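Bear in mind that the values in this text are calculations on the coordinates, not laboratory data. Since the model is a prediction, treat every value here as computed from it, not as a measurement. Cβ atoms are built from the backbone, for glycine too; each structure is taken alone.
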Structure P
Amino acid sequence: MTTLRVHNLAISLDGFATGEGQALETPFGHAGHRLMDWYFPTRTFVSTSGHDAEAVGAGTRGVDDAFAAMAWQGIGAEIMGRRKFGPQQGEWEDESWRGWWGEEPPFHTPVVVLTHHPRPDLAVGETTFLFRDLPPADALALAAEQAEGLDVRLGGGPTVVREFLQAGLVDHLHFVVVPIVLGRGVRLWDGLEGIESGFDIEVTASPTGVVHYVWTRRGGVGSA
């Protein structure tokens, strides 16, 4: 059975998973890159962002890279919210936008983009974006079909992850508490009081100052 997995979701000490004021120039709003400063130096990020880590020996190893790499293992499709795909809101007035990632996005799988304003599917390199207006269970069913027996990664942002948690669909939740205070933005945990009781929890501290939490659904896949 397909497992729905969240990986590398960075959260501030006060619970924000993105800052306020997201725009083309500021994908994480006023947070800047601070939520992901632990991730960008890793060997996994260097290689998946189009750099040849093997050739140049770039990227750090260690705890952060080990967790970062797990996000790409055994994944056959992704689900993401529209704001992860791009900064536009409302009707698609400009369909020339092809995502933040250039001509070869790192996914190399089908990606279901959840939006109230569907548009034609878009193939960019080895990635195909499917724009759909679907509730969480139906989005997961579509992504699982596209994944062809592999797992589905739930890529965020925080509003989408919260909706899937509320629906009881997340089997594996890896989030990273970053030692910063944002004060404003989009919180992950609003409306999820007590949700931790449905998961087994493991914690790993990193020398970079972040703390990795892995929540595994009790009872196995699809046990909600």
Structure Q
Amino acid sequence: MFTGIIEALGTLRKVERKGDDIRLTVASGKLDLTDVKLGDSIATNGVCLTVVQCLADGYVADISAETVALTGFAKYNVGQKVNLEKAVTPTTRLGGHMVSGHVDGIATVEQRLVRGQAIEFWLAAPAELSRYIAHKGSITIDGVSLTVNEVDQHRFRLTIVPHTAAETTLLALQAGHSVNIEVDLVARYLERLMKVEQKPATESGVTMELLASAGFMR
């Protein structure tokens, strides 16, 4: 589990394509690796990757064909910058939101705007994922926890403050770029509850009225 608060910028040192899979060697920059061991998880541009080899200044991780298909890693090249975050511990501050590191798909940057000191992006999400994106809800973009400021059908708007821009890869995004997205876990569970509600109340105990009273609906 992660928070979406980026700890460091890494650099892809090696991208080895092995059939449909990929093996990455990542230079970890300022990320503290003293407590990282074989088998630990590090979110790399929002994707939960397992460390298969520890290096003095980085790590090696494998990406399966399924993950390659759902993320932008197929187009990543040596020298590319990536956002890094180690998995949370019981004492970690949850500064962002609950992030699993299981990327749902890819969104495309449609527009980049400068608003004062901030940068705004309009992105287009796949239709099957846009239903999980809500105004003032949370979303993860290349591993960064962000708040959705506006939704227009399959499009949504994000505002990036200067600190986030400086500490992540988001500053480099331009129209046409693709990003890994993970929708809010709560939205997925809520959808499941709604489907269960279609069963007789005596079976599930979950009703539309119950969800409304708990604040899940307006």
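If relative contact order in percent (Cα under 8 Å, 6 or more apart) is computed to be 30, which of P, Q is the source? Of the structures listed, the value fits P. With respect to Cα Rg over 2.2 N^0.38 Å, the largest value across structures P, Q is given by Q. Looking across P, Q, the calculation of mean count of other Cβ atoms within 10 Å over residues 27-34 that yields 17.4 traces back to P.
Match the computed value 1.9 of distance in nm of label points 7 Å out along Cα→Cβ at positions 11 and 163 to one of the structures P, Q, and report its label. Source structure: P.
Identify which of structures P, Q gives the largest calculated value of distance in nm of label points 7 Å out along Cα→Cβ at positions 67 and 91. Intermediate results must be reported in sequence, preceding the final value.
On the way: P: 4.3; Q: 2.8.
Largest calculated value belongs to P.
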